[in-house]
Structure 1
Amino acid sequence: MSSLPKPPRTREFDLIAFDWDGTLFDSTAAITRCIQLAVQDVGGQMPSEQDAAYVIGLGLMQALAHAAPDVPQDKYPLLGERYRHHYMARRDDITLFDGVLPMLNELRARQHLLAVATGKSRAGLNEALQDSVIQGLFHGSRTADETAGKPHPRMLHELMSEFGVPAQRVLMIGDTTHDLQMALNAGCPSVGVSYGAHEPAAFAAFKPLFVAHSVGELHDWLLSHG
């Protein structure tokens, strides 16, 4: 007697990890400007918009060091303070991209585990989650200061371990090459979004499954392939 056919799999990925800035939140322009102003405040040469945007997604000190190579290390604490000062002044200007909230709600309804893997600090992410309408939507999160900065895979490895999900069932979604390189380093599939900090022309080397040019495109792709 033949066995009954197995029901079709309803999910390709059990755990979906999102980058924060530039992927869920429209914060690229604000962060870029904050980096530029912080470097200028401590006497460094202001980085270009392209150079400042490139470091988004890295841990704060790692990002500022890259964006301000002429600033001596003993000024890094002040550099970080000035960045946070400018960021707090612009915090109310940073909002979710249109369409993010219904996308996350629908993914939860399909019983995906949702996580955040971000270059923000733990304090910064917790504050953002408290102020946000997406509070309570995520099952887990990891930040650069409590693990390792991107593109090191530790964030994803810890989330896999926490939820018992193998790499091939984890999808990383982000707007930078740092996100896609982290996924590649962790052995996870990835999806890039082109509306954030990095130009999508650089994504191909990291072999994302898809590059979405809007939240709507990302939502549709996840419903069909996620």
Structure 2
Amino acid sequence: MELTGKRALITGGSEGIGYGIAEALKRRGAVVAINGRNEDKLNAAAQKLDVTAIAGDVGSEADAVRIVETFTRSAGGIDILVNNAGFGLFKPLVEIELSEFESVYRTNVFGAFLMAREAAKHFIKQDEGDLINIASTSGLKGGRGATMYSSSKFALRSMSECWRDELRRHNVRVMHVNPSEVLTPFGSKAGFAQEPSPKKLRPQEIADAIVGALQLDRRGFIPEFSVFATNPF
């Protein structure tokens, strides 16, 4: 698929993987908008990338509706939604507060659902679209202390499978992406330090994989793929 002129909305685009995807799509001629909750950080990223900024919380139904409406109105429609917004909290089971669990799901699960629902309305009408959900290898195998984050990505994987089956008849490709560890601000925000290494993944690798998947002829698509570092040790 030719990406020039394709209209792409990327949530969580202020930094990390979302920023990398926005940069890669913009470089290939797509019409790009990024979304985030921190308006100052979002505007700075958008200015640097020369893309549109649409602030808002994807976990809020009113915001999600407004974000998609704003983008489709300004861009004249939507061809690609990248559900990248997400964060993690890591605690032992006996220390988890319900409010913390709910906050992770509000963004990682409910936010992805709300954005997908709104974008799918447009995809169905135009009988074409690409929905990309950014999950994690933590959504393939749980681990100690990862109850909140890992289960949210398992849930996103399940939703991807449901949407894929539902939307294929409308020529909508639903692709689910599982990055392994990527050097981004994710770790520091989640409360653990990432050890820098030239061997670890950068957002560029995830973005390049997504670009490659999008560029496949629309006769076919890659339902799900994981991206690992070759030798991160």
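Here percent of Cα pairs over 33 Å apart was calculated and came to 11; which of the structures 1, 2 was it taken from? Answer for the origin of the read-out: 2.
If distance in nm of label points 7 Å out along Cα→Cβ at positions 73 and 145 computes to 4.5, which of 1, 2 did it come from? Show your work: numbers first, answer last.
Values: 1: 2.0; 2: 4.5.
Only one of 1, 2 returns 4.5 for distance in nm of label points 7 Å out along Cα→Cβ at positions 73 and 145, namely 2.
Name the one structure among 1, 2 that relative contact order in percent (Cα under 8 Å, 6 or more apart) of 21 was derived from. Source structure: 2.
Read-outs throughout are calculated quantities, based only on the coordinates presented, and are distinct from any laboratory measurement. Treat the numbers as computed from the prediction; the structure is a model and nothing was measured. Cβ atoms are built from the backbone, for glycine too; each structure is taken alone.
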